[in-house]
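Below: a set of structures, written as structure tokens.
Nothing in this text is a laboratory measurement; each read-out follows from the coordinates by a stated rule. Because the structure is a prediction, the values reported are computed rather than measured. Cβ atoms are built from the backbone, for glycine too; each structure is taken alone.
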Structure I
């Protein structure tokens, strides 16, 4: 039996592709005590953002695989799964372009004040007493700082280069090939924050990266600079970011991810005019979500047929593949 929380993205696809080897059921939960009874005996879970900590995993005695519907898997206790022999997979390589496109979209919304311009046309442009719309800025000639030059960060840098931007990057390891192909310059994080006009975050959420961008880091940035986050909300200290936006430490932010999702309607971000907000839609396109679903199906099918899934998370790759 396979449980999925991703039915609405690709209705019928899981049943079509897995129905010959498993019964498909749908369910979702926010906490371990919310887990529906009808999904507790499943052998596989296609997982969205539901929390799969050790307490939740204990509710699934027959589980063989958690196929994460996305590339990040910080909501899964991989160690607990590994101890129980449960595979954990994700969907790398099929969503980078979609997240990169959204990142550039957020940059353009901020630089050209597109949301303000839309409201201006709807509410003020035709009025004789109107004030002038505040002018935007070019991306051309500006410096983009990419924090995390993995698959997504690389595609963001590639697109930004087409706009005539200078590329700086910080990563835990140097990417020599990217430096050649993109003309990207490797710098430490402090230098990147000081020199960039736009800072774009593309890092996984781990114990090391949680709160990585806090008050100190935001105060290093230019008062004219913008920060973009399409990775995970908790890599930024949101309280510090709110102060930075209110007090003018930075010019603005484009945020697709938040510590608490959905973003509460009483969040300080809601009333800020120098922030562009989107509801965690980095991968939310027809083509990308189908590609993600098909990768999940490939992983689940392998596990249910007694094979090692092709897209194990890095922590499990060596462990399980050495058992071949």
Structure II
């Protein structure tokens, strides 16, 4: 298996989409023939594969988690049954040069590395967790403490996943402040990693990355001592690493696990209530055309209730 792939890691709402597109503009093909469409949350696009995103969510569900409940220490043996389908679906695509971005890969990359023998180059993107929280509040309605807890889980997982691999660590603010300079440094590093970097067309990076991407102001909420230490540690890692040294971190913030589970349960129960109402409305209709949607709503409700009893 080729080791010339690039994986962009980072917490959701941290600029991973923008960085993946910059890597692509520099000449590395996207690992996606089925791009997730842009929307109000990401008007410039996500630059990620919809199929790979869904598969990563399956991986997380197999170990009792989800994107909003990433497990701290997943038992990947529980996802071994997905390997054959992964090889059939993605094996050929993973043989060439590519850049793959999915924030979930911060957690799932160890599974992919073992399943496919991958040794990719890593671009680790970080952003002030208070800005991440502002963005998640606007998109998902998450309270700041939940967003901080998610940020902590994802960053810790990403650092562990990147350990021992060539890495380029970059802050989202660095890209916004100097897009051309950041892209130049990134391109030199990619070239040093053996990728066929062609370089972006003049002005292409600046045209894509502008101040309009920086739409979230930081929330006025304090980080825990552990989260503040992690934020500072990320800043110290800025730049290139031939082989990223393992980062020694103490225990995560007390109560993070309980908070994430409680918030996940609340979200699942809220969605289950919505689906119950939808199912009942559809089943009460006399129109035959609503029968299949009602069955789908009932099935989704059953899956949600199953997850809410054992959120992982």
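Given a value of -16000 for helix-only ellipticity at 222 nm (-39500 (n - 2.57) for each DSSP H run of 4 or more, over all residues; to 500), calculated from one of I, II, which structure does it belong to?
Values: I: -10000; II: -16000.
Derived from II, not from the others.
Thinking of I, II, which structure, once distance in nm of label points 7 Å out along Cα→Cβ at positions 192 and 240 is computed, gives back 0.3?
Working: I: 1.5; II: 0.3.
Answer for the origin of the read-out: II.
With relative contact order in percent (Cα under 8 Å, 6 or more apart) as the yardstick, tell me which of I, II scores highest.
Looking at the calculated values, the largest one is II.
Given a computed value of 20.1, 65 for Rg and Dmax of the Cα atoms in Å, which structure among I, II does it belong to?
II
Using mean projected area of the Cα convex hull in nm², for residues 56-167 alone, single out the structure from I, II with the greatest value.
Comparing I, II by mean projected area of the Cα convex hull in nm², for residues 56-167 alone, the maximum is at I.
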